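No lab work stands behind these numbers, since they all come straight from the coordinates. This is a predicted model, so every value here is computed, not measured. Cβ atoms are built from the backbone, for glycine too; each structure is taken alone.
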Structure P
């Protein structure tokens, strides 16, 4: 989907230009974020009992939930550090983090004694 996808998500103009120029950095950043999210998804599945328990599942889920919710509410403080990102980026990414954090919180609360 290329530069249009980065632009649509509100990435900085610098990041969009880097994608258009075929630079490796945007791909590596995206792959790193994707790897972390896949790992977090695996912990969510483990906590729900869909896959085998992973090491430190309970602690990991609490940390993941805290990171999601913290990122969602901290965007006004983070935004000045990344002024090139668009308002759409901050709203969309913060909304996603908030929704994921709430889902993790509900899951943790409902399964706390079995985790």
Structure Q
């Protein structure tokens, strides 16, 4: 069975979380302090909700299909990025990770 621990095998992964529909932390793995994992769960849930709204607006205004529901989102920082699909957020070091490998791993886990 696939688990969050599988994401730690992707080179560059610092940690990962799974969160609930109300933004509570459900699970965490890796090198993330508890208080940061709790905040990351709230932030990831809020960002995911916003992305769903934005996708609906984009689809309505553009007349283009295929945008809803959105599959996920990425927030790239200077050194670290967050890769989110469904209710899973994975934190990675930009200079070490293969985003293609990460995308496959998170998508696989999110759809299990």
Structure R
């Protein structure tokens, strides 16, 4: 079964998005204040937060709705970077999460949007 992802539109304590990627039986999670980047020239801050249980992939409440959901595929990983593809309701897009220290990451829309089918 492909690994799932969810992008939550979270309104509390202040408006932000939560990107959650299923891995090792949990949802790895990042708070992304301005949402997923839509231009390779403009990276977005992503702050690593606590992992969430898998049932959170479908969770919604009065402060949290699902902005996008689907599956994700890891293309490459190092100590500092995850290169992955999100296949969701809004389409298929390649991103990189680049670790800049502590809980701080940059979320980057990859310029080359060709997706490996292998």
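Annotations
- If Cα extents along the principal axes in Å, for residues 26-81 alone is computed and equals 41, 27, 15, the structure in P, Q, R: P
- Among P, Q, R, structure where helix-only ellipticity at 222 nm (-39500 (n - 2.57) for each DSSP H run of 4 or more, over all residues; to 500) as derived comes to 0: R
- Here distance in nm of label points 7 Å out along Cα→Cβ at positions 2 and 66 is compared for structures P, Q, R. The highest value is that of P.
- For 0.99 (Cα Rg over 2.2 N^0.38 Å, calculated) the corresponding structure among P, Q, R: R
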